[in-house]
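The following blocks contain the structures, represented as structure tokens.
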Structure 1
Amino acid sequence: MIEINDKSIRLKLGSFELMHKKDFPMFAVGYGENTYEMSHGNFNISKYYKIKIPLREFKVISKTSESYEILFYSHSGEELKCRFNISMDALNIEILSHSEQLNRFWIYIPASENEEIYGCGEQYSYLNLRSKRVPLWVSEQGVGRNKREIITHFANFKDDAGGDWYTTYFPQPTFVSSKNYYAIVHSYAYSEFDFSHRDFHELEIHEIPQKIEFGVGESLIDTVIKLSKNIGLPNPLPEWIYNGVILGLQGGRDVVMPKIMNALEKGLKITGLWIQDWEGKRITTFGKQLMWNWVYDESMYPDLPGMINQLKSMGIRTLGYINTFLALEGSLYKEASQKGYLVKKNNGEEYHVVVTTFPAALVDFTNPEAREWIKNVIKSNMIGIGLSGWMADFGEYLPTDAVLYDGTQAELYHNRYPVEWAKINAEVVQEAGKKGEVVFFMRAGNLYSAKYSTLFWHGDQLVNWSRDDGLPSVIVAALSMTMSGIGLTHSDIGGYTTLAKNVPDIVVTKRTKELFMRWAEQATFTPVMRTHEGNWPDENWQFDSDEETLEHFARMSKVHYALKPYIKHLVEEYTCKGKPIIMPLNLKYKVDNVEELKYQYLFGEDLLVAPVVESGQNVKKVFLPDDEWIHLWSGKKYSGGIYEIETPIGYPPVFYRLSSRWKDIFEKAGGVE
């Protein structure tokens, strides 16, 4: 519905509305400049605003039954011409033209005080973003991510790499409101979504966007489903991925094969071997890292294709690793450099970026020939030797002062770079005829990454219990991704970032036995289980560090496998219909304050999971929504309420709905010994 008179505009869809009056203009425009300082993928951004002008006046230029063209303007001459396309459940605002020189844009959305806001991509600290001002910029997530923590201060002192609560690999200019509407801003520019005002939300975009969309749903879950469909759904996961865990190992054939055989003897269900060092390794002060030359290392993995075939005959697929960089020592760098496929500086030299301790070159995705070249590298050197998947890492490091092949301003391409990386990988799978067989997983992303990448992982968490960067943070990350329309997520079991060497004793952080076991329990109730040894493997507790850990991990892998029919159903419902997989409780039940319950989640509509996220927690307080529930492990019946649940290792609080049609599957999973 749209109402227009001489002084105001009001657009209303369900409980969502936009309005324009002289004392509450819908839009403001302006001009400004940002400066960016990048350190190891972390950014300090300084913003300068030359002008900001509310567009208080308007004039209807034309109208039809479904659209209006309206000119918004100021007395000083700034103009913005928009087309409003209206349907029963959606409003699209197209920006048709604007005054020259303008590169800042604000839109104001009426808000209510008790409204909750979710999304903005992958958020690790907060689920409800009401009262927050959220910057949207692809970057490293940071180490610690909390300025009250000493690890964050140390990371900032050493490399300016501590991050903050809002720093993320995967921001996305979308949000969902508890008033059952979603918003999408079609822009890859730096943006800030400000939900801190009592009566309105302010979306600030550092360019004039092409389009802004709003959609409404009949319920909150219906709204999330509509958002998911709008930004795009990925292909279903391969059948093999449901058959156990993806075991992350490294060190060469003589190291990984005995570990595989020992784990199988202990009953571990293994569906994949992920060898991130298939292309070789390098040792740095940060730990064991990789040689970014995407050709398999014959000294570490002699006859790797033969090893891959051997494992496949055992029901185990092999996965590798690739990222957006090229090692300067490698043969592929020399080829790409000679052909001009790399990101450059203003002076025409190649832009070599320091990631951790060494420089590397970036492939320029705006160059069509460079895109085809890196695609052929993946097809030949990875799929060609039999790999069934890979981690497609990074995407956050494009410098804003770089010069790109097609002339696009790097500042405006920065947030788009990981999306194009996902698209390149998706095209490889499609062109190689491996759709439904190959899986690749990414951490970085932005708008429309969801329809390209087959799977996401939550990045490089600390190997600890911290709320902002440890085990608890991956639960919030999964839920925020769901509320951003993205359903297929998982994490490195046990975390990744280890502070073990070359650091003061006060910040030493190593994975413990308890942390690994509790993380494995949480990962059991996600679509995919995958381990990572971390950047200092020898300092971390691993899945096979002792018999008890290996037996525990084997049992959790069997529980996950027992849930295969249910998990496969959830994935199909998401990839085909957009139905969420890992959900906050308020997508199905009435919950007063979901932020207080952000470390519980629904795994599908029929399982409630409340992972143990604190060390030494033998009893956990669990909220059960108004329904009839069965404790997965004991079979004890519960109704809605708050309960103290015992949580011995191997038995995290998990419940299923009494009325679930998957009851037999859950009983089988709960009875796994």
Structure 2
Amino acid sequence: MTDSCNLRLVSALPAPDDQIQPWQNIDRIKAINRLNYLHFQGMPAFITLKHPEYRRILVLRAHAQPCRENQVDFLWEQPDAELGKYQFEHLLISDGLKLTQFKPEVIHIDDIRISLNIPSSCREIRSRGIRRHHCTGIRVQFIQNSALFDGDLEEFTPVAMRIRLRLQPPQTFMWINPETDATVILSAGDEVLYSGICRLLRQTIDQKKRSFVVEPVTQQIHRYQNRSYRSVRQQILPPPRAAFRHPLHGKNVSLEVIDLSGSGFSVREEEENSVLLPGLVIPGLELRLASGFSMSCLAQVVCRHRVEDEPGKVFVKCGLALLDMEMADHVRLISMLYQNRDQSWQLCHQVDMDELWDFFFETGFIYPQKYAFIQHDKETLKDTYAKLYTRSPEIARHFIYQEQGSIRGHMAMLRACENAWMIHHHAASKATAKRAGLMVLRQISHYVNDVHRLSSAHMNYVYCYYRPDNRFPKRVFGGVAQYIDNQQACSLDNFAYFHYIKKSQSIGDLPTDWLVEPATDSDLAELEGYYDAVSGGLMVTAFDLEPGQPKTSTLASAYAQLGLTLGRLRFAVRKNGRLKGLVLVNLADIGLNMSELTNGLKMVVLDPEDFSREVAQAVIARLGSHFDKQEIPVLVYPAEFAEQQMLPVEKHYTLWILDLQHLDAYFKFCESLLRQF
């Protein structure tokens, strides 16, 4: 008999005559209903045959035809001329958990069909503890010792899979070592749904195609680096539901969510019907809350544990990690979780703008000198903040701590670079300054911990500017940097700051041997080398100053959708063709940052030789033409250059940047610091 006949050894299925318990009898009507369900779903039954001479036992797939009376016809899945030579043994129907065994009378058997007379009763056997699920259209790649085999997924449970592999010359199944683990990859189209190390349990003996039963070697994966400080899981009442179309068998699944955080959740499964295997990626999973609020996400199963909640009653608890989610949905989710945890915490809630402006003035956050700088543009400023605080934009976050209905603390974040967010506008009322200031800092820290691993967040770094004479940020952010003591993890760089006022200063032209022109990748590479030598910090990477940056910015488009502006131009300053410095022209709306650190010039001096005060002022004057305003903020690095050239320095700023791969160290320091307050 040929391999194309899709024959199977009986060991590929549970043997019904084995002593498997428990079993019970079912009547003919119920058996006929099950056969008609198979026909309705297009699912096969399994018919066991025995060769009359060689006693070889085979199991073949066959498809039941509609049945109303006692007789039912089955069509062989792949006809074969020799089938008429075999003797019928019994018929099996499997629903993945139970087997129904029939021993009917054979009316007719040939190479196309077999006709059977259904008996008055059949035997139902509970054959396994977890239901098997039949699959179609799922590609398998089986990799062992550099050999790659292609095939299909036939069935799966959360603890094992049956795969069907094909040979491609010069492959042979002898290449597969049953004593060695292999990597199994499951995919649908171009989308990888699972990959994991599996051990081989058993296999059939077909020559061209062969079925293997494999089991994952672990019930837990490590999607991300292990962390001591994890997102806080909360139990929500009534429990949310996780609903999705299963990526392997295509059926709809709805599971109770046991606990939920901003970075993942756990669900409850009944063990016999469980469908989640660790490592499985689930696109389009929908989290549904009782309030009617729902959100779609990309999730991955990371662990599976059996839990005994009552004596003798076991369920399965599966943990899932969020891989990605629309940011608007994620903000709503985290905002709900924070409110559930502490009613005083508010993330991106609708804000009474009059109350917010009153808070900024009352706390001294907008002090007289700062107001003098922005007062001419107050109407533009109001419009900008209305967009940031009332339209839930993807480029901004605000955190508010309230007591008795009044704002007591405030902090905000702005996505000012492709993958870096600026922390700014930290303010607290004087009555509760210490507590409120710490609470909004705690909020923003928890938010960063919840969100930074999501691709849509674009959050690899967070940074802020603070004045070295400001005790609170120096103690927190400066203290973190000193505690980590690694510029590649958390860096500090000092800048001089002043304002260039157009027309009020007599500025000469650049000397003829000096040139200002758009920077090239070669200039950025030289900047990178210089900065690594003098600082070794994160500024070049976090601020998108590495060579090979894309010409267009998705970030600028996100601002434009709100009617806001964010842009950056890079200029090289040369003398006789030699690179002396780079200047970043940061263009943004007035007051996007109150100190205008997002709307001004940033000058980095690589070679101070011959780079005089007059040259610096001429460069600033030339590039100041990109701004409509009269007063232009200027940051100069290194700060010592501005001091040595006696530029009109007003104050200093320290740039603090944290690589979010090092959040554990940040939290560890903050935890020890908070104990001191």
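Only the coordinates and a few stated rules stand behind these numbers; no lab work does. Just so it is clear, the structure is predicted and the values come from calculations on it, not from any experiment. Cβ atoms are built from the backbone, for glycine too; each structure is taken alone.
Remarks
- Structure (1, 2) behind the derived value 210 of volume of the Cα convex hull per residue in Å³: 2
- Among candidates 1, 2, the computation of distance in nm of label points 7 Å out along Cα→Cβ at positions 95 and 615 that gave 8.5 used structure 2.
- Value 20, 15, 11, calculated as semi-axes √(5λ) of the Cα gyration tensor in Å, for residues 167-230 alone, assigned to which of 1, 2: 1
- Structure responsible for 12, with relative contact order in percent (Cα under 8 Å, 6 or more apart) calculated and labels 1, 2 on offer: 1
- Structures 1, 2, by FRET efficiency 1/(1 + (r/R0)^6) of positions 207 and 487 (r between Cβ atoms, R0 = 35 Å, to 0.05): label with the highest value: 1
- Origin of the value 22.1, where mean count of other Cβ atoms within 10 Å over residues 223-230 was derived from one of 1, 2: 1
- Taking mean count of other Cβ atoms within 10 Å over residues 271-278 as the measure, the highest value among 1, 2 is held by 1.
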